[in-house]
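What follows is calculated from the coordinates using simple rules that are stated; it is not laboratory data. This structure is a prediction, so every number in the text was calculated from the model and none was measured. Cβ atoms are built from the backbone, for glycine too; each structure is taken alone.
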Structure I
Amino acid sequence: MRVHHLQHVPFENLGSIKTVLKKNGHTMSSSHLYKGDNLPSVNDLDLLIVMGGPMSVSDENIYPWLKAEKQFIKEAIKYGKKVLGICLGAQLIAEVLGAEVHKNKYREIGWFNVKKTEEAAQTVLSNILPDGFEAFHWHGDTFEIPAGAIHIAQSEACKNQGFIFDNRVLALQFHLETTTESAEALLKNCRDELDGSKYVQNEKEIYSDREKFLKINSVMTSVLKIFE
């Protein structure tokens, strides 16, 4: 399988996803958009992965490459490619599918429980995504569920934590790919967002149990199986 990923900042990479894809022998390529990398042809990939970033989907004036990226994601979906979006990536997918992306009521950073919806039983994630699990979060925006997509997950702080479209386009607001190393990179670059609000943990709480990263990475490995 040919996998291409879009990266928006140097400190939000594939995390545990890279290890799984390499182990399974998939061909990997990337566009680091913040560096000005070109986008490939959608004909040159089977799976597109769109990563996170601190910007918002509406920041096209600050990050002009967002406009071309949205068009590229739209084409990938149109031509039947498999797509996985995480955090900002999920919001970009939601927007290109016609849904609104906006500020969430709460900023959500740290470890919080996610619950699988009843509707998720209708999808390929039925026996893959646990009914309830603790996930890592780092976001302030959220999305509405696009028409034709199925709402798959929610948390106390954020109703729309994920959706799947056509059983091949998966959008996850939360992070399952985060490792201790990638969490450290987030903290180094975005520590100012730890504002002590209701659903924002401090650094000590985030690192209270490093085994949590291994647990979410295991769930990520299972989720990736739907694309193979």
Structure II
Amino acid sequence: MFDKKFIVLGHRGAPKYFRENTIKSFKEAINQGVDGIELDVQKTQDNEVLIHHDRYLIDKKTKIKNVNIKKIQKIQNKYKLSYLKEIKKIINDIKILNIEIKSDSIFNKNIEKDVVNFIRNNKIEKKTIVSSFNPLVLKKIKKIDKSIKIGYLFSRTNKNILLRTKIWSFFIKPDTFHTDLNTINKKTASWCKRKKLPVLIYTVNTLEDLYKVKRLEVDGVFTDDPKKIYAFLKKI
């Protein structure tokens, strides 16, 4: 999966060009030559797995987990959400797929099993990473299927103070380590190297940010603008 010195993943596709977490956005990122796609999933009240980042819908007050798919799409109106299963139509064009499970609680309506089944049914175990800020979600993924790679999302600015420590990595034993521009530093990068953990940084959109992460010798970045990052990479 990490057979290149530096990889570029489309953060929710290519949102600088099309609305994030949509099939159009993913296709655009692929067309721009990304090494992989990152997307976010959540589960509805009636057990549909949708691709969406924010806790709330477009009305800023309705949570996906509290309503059914019919009401969700009505609220979203022309900004309808995509199902995870819709990725099937472009799955062969995706080299690396990073599925982030959004979770702010212990109970997730068994979304972990849904994600694992999606991976298995499409035979994409070798090119998929399941990531989350919630270590319990990642632990459950490994419990269901040890072969699936997990990415530990870590940030020192996490609202949950209990998650502001890397000690969780000893508990979940992740395959990759994902962190943000404000958290990554020489100490953290060195810690990952000692543990032989590939490091991916979000969200890198400027030349200055790219210089920073390249100096730290990380393994790759998530970006909203793959085209621009590839242009920058040619300069440094």
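Rank structures I, II by FRET efficiency 1/(1 + (r/R0)^6) of positions 102 and 126 (r between Cβ atoms, R0 = 30 Å, to 0.05) and report only the one at the top, that is, the highest. List each step's numbers first, then the result.
On the way: I: 0.55; II: 0.80.
Largest calculated value belongs to II.
Given that Cα extents along the principal axes in Å, for residues 86-213 alone, derived from a single structure, equals 40, 33, 26, which label among I, II identifies that structure?
Values: I: 40, 29, 23; II: 40, 33, 26.
Only structure II yields this read-out.
As an exercise: semi-axes √(5λ) of the Cα gyration tensor in Å, calculated from one structure in I, II, equals 26, 21, 17. Which structure is it?
II
Out of I, II, which structure matches 0.95 when FRET efficiency 1/(1 + (r/R0)^6) of positions 14 and 46 (r between Cβ atoms, R0 = 25 Å, to 0.05) is calculated? Numbers along the way, then the final one.
On the way: I: 0.95; II: 0.25.
Only one of I, II returns 0.95 for FRET efficiency 1/(1 + (r/R0)^6) of positions 14 and 46 (r between Cβ atoms, R0 = 25 Å, to 0.05), namely I.
Could you tell me which structure in I, II was used to calculate distance in nm of label points 7 Å out along Cα→Cβ at positions 62 and 118 as 2.1?
II
Which structure, out of I, II, was distance in nm of label points 7 Å out along Cα→Cβ at positions 6 and 70 derived from, given a value of 5.2?
Derived from II, not from the others.
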